[in-house]
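Below, each structure is written out as structure tokens.
What follows is calculated from the coordinates using simple rules that are stated; it is not laboratory data. Just so you know, these numbers come straight off a predicted model, no measurement behind them. Cβ atoms are built from the backbone, for glycine too; each structure is taken alone.
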Structure P
């Protein structure tokens, strides 16, 4: 029987984002592996935030299994070698390009965001300090700097994909072909696609939805919330969307909140618990996902599963993941988003069609995900 170490560090929050798709992916795989009785050890980093639910899960499970605590990458690499592990599985392997040990690394590449999206014209709006804002403003307007940063990120990913004794999984066809595009030496059969697994409570058709539009991850420039704020603020100023409001989670001290004219129509929340977020999904009038780049994109699918219509960006993996069940717009056009918001607000028949197609699409998506989950677990643990 092979000896396996599961990278629990991938489930932990970072200084930049307490909750993110890669961590949710890792948590799901960890819960499934424990639930199915696979034999493996888990490693955590003592300096990172751990989800209380994962702590509770590991506390019970760790009575009969080993949970290793390290501080930093060097201690992790030492633990892998001293433990004599045959396989090291990580749902976020980006920082392990310099691993030179004997364990077979199985890693999940969720996308090439830092290559595909070096910056954005509005990135400086998300920074708290003037110096960082000025630096990002400069990058956004100097193509030579963007080119330098893109090449730097390409070199970093190349170090990862060229590592020996490594198997890579990715989470969408978009991410697979991004890898094949940027690294022509890769062959299609070298990159296995397993759709990101997710779970939601059973949809209740009797559930009543509120009057607010919902957006998430308001403090991250790649999620493109600033343009959505501009769109909603314009419509409110024009006297449109009567009785509607906007709720945004994951908000920090970004400078652009001060620009909002109709502040009473916006509810800005910090990162909320998983339970609070589920409630927001269930009760929203419409979910808006303006992201500039995704490797997969959990949030719109979760909204669909709760019978909520979705307005989504047409960028990267999002049309693949949302299929025919979302109302798409160009993520860099505020006017295009305004058009879609008005249609969702005023066209009841179209909104109901989106809800129907969303629920049907989720059934198909979850069927594929459940089948691929079985394959992935066998690849890792058997």
Structure Q
């Protein structure tokens, strides 16, 4: 058995996403299954080095599996030739300097989004990685959610006919932290710490739209800070200076219109925390994180507006559930496996730092649109 053992530096792994999605549910799960299989006689089994600032948390995480190393010294981890991949899940403001350091050390780079605090810095990371000849990728996890994989299947099969529009509803009620503990870190709600839902979520909507529905041409976005005060991890009240809701409309190059409501101040009365409704000339679909239902044009009801009588139609009828036509893995883990195959086998991996820069660009244009109260064009970034 031939075993490839690329060393991965995981920086920022003590945070919520770094711990749960990337470390436990992706890389530890991957190792638990015996690595990434290439064929019957070859596999990829990475070694892990955890990097951060909290020694106690690092030590606890490393103890979850034999052989996992940890350090608070990023420079020493980068200097180790056994480590060939650098992964970054730090807060946004810390990411670009550390990624630059890793590229300069000749490491392949995989990182969370946003890749930087502005488009120029994000695009500079892409240019630096390309010039250095290292492989690079950005987490775009929602593309591997079962619900969105089903949408992709429907699009590829021609189910919708001509695509008309996309409506996204994302979010849930994030408690302020006074009576019920907050579900998200406090920096998310401080602009000075690179927080805000526009910066966080428009990066996601960029790659979802670009990969499934069409290239984003222009954006009109309105943000809001609905909750003015929250309580941090120590129970101390603080003023909220970043947006906690965003209402954005996107014009796509192919004529499709998309609209996404993103909010941490909304109570959920829908099928999932994220739902996408896609309408086309031949049919419609509504997808959540895992499930997807469809309605074909041939069974679409014919409602008539009459508010003077009870509605005779149940609009939840005549929708059919898309079956699970394949087994679905954790979305983060699925992309990790593809990136490892990209590094070891040189297989294609289009979700790169240029795609990351496009996400930052859309967030930046969304903030500009809000400030100007106007539609803003989204120019193409040169590859």
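Descriptive notes on the structure:
- Value -13500, calculated as helix-only ellipticity at 222 nm (-39500 (n - 2.57) for each DSSP H run of 4 or more, over all residues; to 500), assigned to which of P, Q: P
- Structure with the greatest value (metric relative contact order in percent (Cα under 8 Å, 6 or more apart), set P, Q): Q
- Which entry (P, Q) yields the derived value 0.20 for FRET efficiency 1/(1 + (r/R0)^6) of positions 46 and 262 (r between Cβ atoms, R0 = 35 Å, to 0.05): P
- For distance in nm of label points 7 Å out along Cα→Cβ at positions 62 and 366 computed as 3.2, the structure of P, Q it came from: P
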